[in-house]
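Colleague: Alright, structures below, take your time with them.
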Structure 1
Amino acid sequence: MARIAVIGAGTMGHALALVFALGGHRVRLTDSNPATLAKAQVLMETALATLVQGGEAPKDWTSGHLAQAVTRHDSLEEAVDGAELIVEAIIEVPEAKRELYARLDACAPAEAILASNTSHLDVFPLIPEARQAKALIAHWYTPPYLVDLVDMIPGPKCEAAAFDTVFSMLKTMGKQPLGLKKFVPGYVANRIQAAIGLEVQNLLDEGVATAPEIDAAIIHGLALRLPVLGFYAKADFTGLPLMQAVARNKSYTPPVPKGGSPVLDKLIEQGRTGVLAGAGYYDWPGDPAALFEARDRRLIQLKQAMREIGTMAGLERSE
């Protein structure tokens, strides 16, 4: 059992606190916004109830158990007192992170490992020199209590022991840490997702297909094969000569980034910003919390099915 401090209780922070608590650790959670910190307990309890109901968390985990495993603290100094691992999950603003790391340098234990959940920023230049030996990135995907992938990148001066400690901790918790050789914005999955996003926005903007039609192509075409085969194993089954021929024929020209999407811009202007607003590309009537719960239930069922089915590619392949 390790002592974990999670800094930032928003969308990712409260969920990460739950993940580490379920992993058997004691967690202290804090946020600079009291309202965000106050909401964290209910959000964690809701997610926990869904996990218990779906069989992805122990049945004896109640809200009382959670309250003991994760405590909330108004003070940063109190939250990091005695922490062995400090997870930074605040906004993606360089100066905000720089300021936080300066404060951590002044109050955190000297041996504490600093792990940033940053999605796109190279945080290492923002971290004081004295903390570089134990600084790394551990980037999670939402919802982290269901999505097991964690991108891990050691800082340029990070000690191997610090990196290995977190890597092993995550593996023990049943997660899938992916150790990258160097920092690139977006890592692997997010960069692939960004390329898909660029293409689907172009298809929509050019009137080639509607949003539901594009989603249907992904769900009923790509998604059926990707969980089992990934990309490169799928290529092996198709045959590499075809992959070579497609590359040589240059039959595909990726869209040029335009710095925006007319369709997306219009939706946002109309207030259709997503599930929390009740509408985005789709209409989402009803309670947003119920919609997130419905999403989580489906992800649980898919995750359990994939656990039984297994994959033919990736780090977990044993054949």
Structure 2
Amino acid sequence: MNARAFLKFVAAASLCLAGCGAQAQPYTVGASLLTQQHPFYVELAQAMRQQAAKEGVRLDLSIANQDLNKQLSDVEDFVSKKVHAIILSPVDSKGVKAAVLKANAAGIPVITVDIAASGVAVAAHVATDNYAGGVKAGELMAQATGGRGRIGVLHYPAVQSVVDRVEGFKKAISAHPGMKIVSVLPGITRAEALAAAQNMLQAHPDLAGIFGFGDDAALAALASVKAANKLQQVKVVGFDGMAEARAAVDKEPAFVGVIRQYPDQMGVRAIELAVAVLSGKPVEKLNPVLPGVYTAAARP
């Protein structure tokens, strides 16, 4: 090989190494999750970490602690760091719109998980089919009450996934003329849900059932029913299906069942979607995960 040919070879090799090196750099994905104070989100985060490691993705995980301002700051930080994609579990479905728009303007795709963002486009959304789960919850309540009675609902109206659950629940209840929803109160934390459930029971002494939008709300409702000595009268249905709630269903006949979500599946899918979008592969905008129903009769 003469000197000129050797120099061409070196130049070509250098270009190849530079290009290959750039392509070999892993994707960095920023993720802002609602909380880590709930087993659902602990399991979701763990599944994301495991799948990111499997995919060779760097995961920059932040926890919003149910604080919208912190979540907005987290997303701004991700944008300034120029992460390749952002996975977001919104604290407030409407409140995150500005943050998503900022990421979109920077060319950073956003994938929402569990909770949708309202009024703004995202690359993909993965979540439980919450409306279908709400319908299942209503059907379970109707079965437990014999299709009759006054019903209360513990709500979290700022979160779209919960809105969908409650709408599905209302739809199922409306199919039973003997049932009526007489109270819908917010109960975001377990303490707030406990107070709300107590208020329902005091305002409606003949209450036949309470639907809790999540495990904490349902467990708080159960505690209120116990304290009011109405375990034979009031049935409780929950949503999420974490271990504590399933154990309560096994133990307490008044807690007739929970709609079970699968956060591990959602975490894996969120990372898979981020990688697919960044690789230029087509993805579905909506990626529903079908919920299950857990009752004492259904346990293994």
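Colleague: For structures 1, 2, calculate FRET efficiency 1/(1 + (r/R0)^6) of positions 44 and 244 (r between Cβ atoms, R0 = 25 Å, to 0.05) and state which one comes out highest. Each step should come with its number before you reach the end.
Modeller: Numbers: 1: 0.00; 2: 0.95.
Largest calculated value belongs to 2.
Colleague: Suppose you compute mean count of other Cβ atoms within 10 Å over residues 28-35 for every structure in 1, 2: which one lands on 23.6? Provide the component values of the computation, followed by the final result.
Modeller: On the way: 1: 18.0; 2: 23.6.
Answer by label: 2.
Colleague: Follow-up. For distance in nm of label points 7 Å out along Cα→Cβ at positions 164 and 212, the calculated result is 2.3, so let me know which of 1, 2 that is.
Modeller: Numbers: 1: 5.5; 2: 2.3.
Computing distance in nm of label points 7 Å out along Cα→Cβ at positions 164 and 212 on every structure in 1, 2 gives 2.3 only for 2.
Colleague: Right, another one. Comparing relative contact order in percent (Cα under 8 Å, 6 or more apart) across structures 1, 2, which is largest?
Modeller: Numbers: 1: 13; 2: 18.
Structure 2 gives the largest value of relative contact order in percent (Cα under 8 Å, 6 or more apart) among 1, 2.
Colleague: If log10 I(q)/I(0) by the Debye sum over Cα atoms at q = 0.16 Å⁻¹ comes out at -1.17 when worked out from the coordinates, which of 1, 2 was used? Can you show the working numbers first?
Modeller: Numbers: 1: -1.52; 2: -1.17.
It traces back to 2.
Colleague: Please state which of the structures 1, 2 yields 0.45 when FRET efficiency 1/(1 + (r/R0)^6) of positions 84 and 140 (r between Cβ atoms, R0 = 41 Å, to 0.05) is computed from it.
Modeller: On the way: 1: 1.00; 2: 0.45.
Of the structures listed, the value fits 2.
Since every read-out is calculated from the coordinates, none of them should be taken as a lab result. These figures come from a predicted structure and were not determined experimentally. Cβ atoms are built from the backbone, for glycine too; each structure is taken alone.
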